[in-house]
Structure formats: C-alpha cells, structure tokens
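So, here come the structures, one by one.
Read-outs: derived from the displayed coordinates by stated rules, not from any lab. On a predicted model such as this, the values are computed, not experimentally measured, just so you know. Cβ atoms are built from the backbone, for glycine too; each structure is taken alone.
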Structure P
Amino acid sequence: MAMSRDEIFQEVQEVLVDALGVDNDEVTSEATLMGDLGAESIDFLDIVFRLEKAFGIKIPREELFPAESLMNNPAFISNGKLTEAGLAELREKMPHTDLATFENNPDINKLGDLFTVGAIVNYIDTKLNAA
C-alpha cells in the first residue's frame, strides 16, 4: 500500500510523539532525534519497534541507525572523526540521509545529528515504495 510522504511524516510524527513524549510541533523534518527531541540510544529500539508496527514493515536497527556498528570499528575512526572508510560506510548504510554537512566535519560526536525526522521519513518511504 503506497503512502504519500505527508502520510508517512504524520505517522512518524505520531510514533515519535508517543515514544519520546514530545509535542507534535516539535517533530519537524529537520528535528534531530537526540539533539532536538531528547532521544537516548535506548529509545531507538522502542522507536524502531513502533515504526515497524505502524508501517507493517521489518526494520533492521543497524539499517536505520547504523552509528553503533561504525563506532565499534577502529578502521572507521581516527582522532574522533570518521575516516574516509567510515564515511564511505556511512554513505552506503544511510542513503536516506543527507550527509553533506557532516562530511565537512565528520566529528563522531555529531553522528547523532544525522538522525533526523526527515531521514526516517525518507527511509520508510524507500522501504514502503520499494516493497
């Protein structure tokens, strides 16, 4: 069943409002899950579970939030920044995310900023319409 981006956004918004106890108007496309909406890593599992239920799809956690696998690989990190190999891995794992700004300064502490509401909508859009 195809859904429009607006319908997907509304559903994602509802999931995040329920999961994180935030207000509807805080959940914008640009909002970052951690910085703006106060999500912690433990919340990601809950969010993934709720998204799977809301959309009736299977979401491998490392597909939507691949940061953990990157952080645990020494080849991908040097001096607190992602290496070229790390960036290549990130591009491959997060095609649904705009990495342009991050690539200018791939500070691992800024990885969380990549997890935006818009990126989740892109991801779900791709999943639903590829199926």
Structure Q
Amino acid sequence: MSATPTTLELTEGNFETTLGKGGILFIDFWAAWCGPCRAFAPVYEQAAQKHPDITFAKVDTEAQQALAQAFEIQAIPTLAIFRDGILIGQNAGALPGAALDEVIGQVRGLDMDKIKAEVAAQKSKQQQPG
C-alpha cells in the first residue's frame, strides 16, 4: 500500500476547481457503511495508480450530502465520469477491475469535438422559445 493516496477527496469546496482542470475525471460516490463500496475501493485505487494522467476522486456521500444530491445519487457505489468538464455518464454498482479498465479505454477514445458539438446543439435547442 502506498503512503500517498492516489485518489482525491472531493468536497463542495474543491469540486468546481477539480472539474475546471479538464481532462478525464472519475468520481466514486461511496459511504463507509457500504459493503460494495469497500469492495470497489481497492479496484478504484489500483486504476488510479495505473492511470496517473486521470483524476480519480471520491465523494463520501455521508459527509458531502449536497454533492450526492446534486448528482441524484440513488445507489452507491456510483461512478460519475467527466471529460473536459462534460458529464459523460454515471454507473451505479461496483465494477470489476477489467470492466473499469474497459470504461477508461472507452472514455479515452471519445471524440470530444463531436460531444462538445452535441452539447452546444442541445443548449441552443433549450434556449429557443418553444
């Protein structure tokens, strides 16, 4: 076990700053009393060590209830995935290591220009008077 944690403790105070850094951000919503969360923790930690260019963050849903509510967390663990400040998706349930690696590969392979264009198109649709 390494002395320095590879995951970032995310709070309301550092959420915007962390998101604003861009790149790929994985957020694990968890709680100390949650068995599946505890089982997923070493898998998540291992992925963080294998992919130092990705930000791996954790949100304690007990301590950070406002963040959990903002993401409409219904079940834990839940993984929220951002790339370049855009929410790519959320996944409830603990993932095995191989599945997490697969998700990381998919996120790395995304065409962000296309996704940003889609987001911009969605926003302009919402702003038009209906």
Structure R
Amino acid sequence: MNQNTKIERNWHVFDASDENFGRMSTKIATLLRGKNKATWTPHIDGGDSVVIINTDKVKFSGKKGTDKIYYHHSGYLGGMKEIALQDQIIKDSREVIRSAVFGMLPKNKLRNEMMKRMHIYKDAEHPYADKLAK
C-alpha cells in the first residue's frame, strides 16, 4: 500500500445474543485486522470498527460455563486468582469477549490500536448508532 492511500474504515455491529461465542469472536478479530479486505497487508492496521451489543446474553456450547476458568495474578506471593466463565459473565460479560478477541489478534504494536476500535456494551444501547446508519 502506498503511504498516500487512505484507509477506509467501516462500522459493524454484532448482537451477541444471536451468535455462538467462539464464532463471533473470530469474525470480530478478522474485521479488526482487516483481513476481509482486498487491501489487507500484515504490517498495516487497515481494519474496521466493531460494536458488540447484548453481551450478557452470549451463548456457549458444552460445559464451558463451569469448566472454563480465567486466571490472573496479583503480583504477590500466592496471589493467583481464578474465576469460572459463568461467574465472570455475571461480574462483567464484556471482559469475556474482550479477552477472547485480544488473544486472537497479533502480538505486536498494532494490537492495541485494533482493540481501540472494538466497543462492547452489555445491552442494546450504544452511542454509535449514527455511524452505523451510514
């Protein structure tokens, strides 16, 4: 791509109540990277913006609610914390989607810029309705 080429960014909305969690996450990661475009280049951030709504109603297959566990560490000795998926959804369902998509994006300087274009909301209300109407 030429440096003078302007990147055209589109807006997409995903209703988490309609789709399976894993399938939706991979579609979101693909849109954020821009791999769905003919102008895709690995070293250029040419992806689109994504709005995800109704994250409290996301669907999972199998026994992931009880079997999938999220870990984090406080930094102190014995500070390993864990939370099950069903408990994390009750606490903050947006974090489940954010961490899944974050792990699917490339581990380089472009990842944070891609994550800034992902907007996650627990219900159907969001401030980007005017941008989606275009």
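If FRET efficiency 1/(1 + (r/R0)^6) of positions 46 and 78 (r between Cβ atoms, R0 = 30 Å, to 0.05) computes to 0.40, which of P, Q, R did it come from?
Details: P: 0.40; Q: 0.95; R: 0.10.
This figure was derived from P.
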Suppose Cα Rg over 2.2 N^0.38 Å works out to 1.10; of P, Q, R, which structure was it derived from? Q
Comparing mean count of other Cβ atoms within 10 Å over residues 54-61 across P, Q, R, which structure shows the greatest value? Q
